[in-house]
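The next part holds the structures, each set out as structure tokens.
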Structure 1
Amino acid sequence: MKWQQRKSRETRQKLLNATLICLERDGFHSFRLDRVAHEADVSKGALTHHFSNKEELLAQAIEKVLAEFVDTLERGVDDVHADRLSLDGFLDLMWRHMSGQLYMVTLEIALKARHEPDFKTLLTPQVQHFHARIDVIWQRLFPHLPAEQATNLMNLSMNLLRGMGTQSVFREDTQYFNGLLNSWKAILRQQITA
């Protein structure tokens, strides 16, 4: 790869990472391109060279964070099948991601998409691709279960973790959340061995 191409790719990655940081820290209503450029330590001109508008930048940033999450889940499934990670450890891995930047960023994006139909239309293919990929992951995690059951159990897990993520905005109580997660682990173990 040529120096200029590498530099361009690095700048794009810095801008996407800065977008995620700003969106998590500031929320969508305070999200501004000049703050992203400052966080990435690039000029606003460099930002607009790589991304034509705020929506394009946000869409590519959310695509990045979702892809990274899916990659993490895929590695987690590989680790479960290689006995390097337990099912409980896999759920802990999911919670670490769902209680951090991933969740807060997707929450902000969902609120924007809820009120801006054009933005929702822009993101819908990415979200559908994400869900298709994680459905395959759930089926790989539980190959002994019917595909629908595996998918339902893990989508229940995702929705529980999303709810816990939402509640964590108002409640900082690690013991409470660990209790909920441990209860779900027990229920999930019962379901997959039934």
Structure 2
Amino acid sequence: MAHQLNIVIASTRPGRVGPVFARWLTEFAREHGKFEPVLVDLAEFNLPIFDEPRHPRLGEYENDHTKAWSRSVNAADAFVFVTPEYNYFAPPALVNAISYLTREWQYKPASFLSYGGISGGLRAVQAEKQLLSTLKVVPIPEGVPLPNFPQFLDADGAFAPTDIVATGAATMLDELYRWSEALKPLRSA
């Protein structure tokens, strides 16, 4: 059975461009063939600032939005976060969403398709890696940064990846799969 790859759109802001990149990556991952990709849009979960009365480590969720988010994260074997950079940091919606759960994240690899200005979102990725690693997620070095991201959009706003972007995405997916396989026994325990 193929491993499930959740491709998470990290921004919930109106006018965001993340869905354009995430849809491309979902199709690219499907063609790549090592994962069953699932497009996950944080905006659809409509998570308020963390509002569960008990600590997430207990897994005793009261709110329907938390239960739905838990099911989504729990089903994944690996993640790619499609993330912008806000003020040299991660999108607040993603930080909040990650903080909602504990056990569901554990022993899964993660990577990033990041976008932004000159840094390509890499400062956000560094912050996200630190947060995820505290939840026993294994952030891998391979990722896809898109510096000055408008250069990758055509006149209609569609993503026009370069060969180097596609090669980087394939390498990222290959490595995610290797890590997903290696961590599988820990997820099963």
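Numbers at a glance
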{"item": "Source structure (of 1, 2) for semi-axes √(5λ) of the Cα gyration tensor in Å, computed value 33, 19, 16", "result": "1"}
{"item": "Source structure (of 1, 2) for distance in nm of label points 7 Å out along Cα→Cβ at positions 70 and 142, computed value 2.1", "result": "1"}
{"item": "If helix-only ellipticity at 222 nm (-39500 (n - 2.57) for each DSSP H run of 4 or more, over all residues; to 500) is computed and equals -28000, the structure in 1, 2", "result": "1"}
{"item": "Which of 1, 2 leads on mean count of other Cβ atoms within 10 Å over residues 14-21, largest value", "result": "1"}
{"item": "Mean count of other Cβ atoms within 10 Å over residues 22-29 derived as 16.6 - corresponding label from 1, 2", "result": "1"}
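Each value in this text was obtained by applying a stated rule to the coordinates, not by laboratory testing. Just so it is clear, the model here is predicted, and its values are computed rather than measured. Cβ atoms are built from the backbone, for glycine too; each structure is taken alone.
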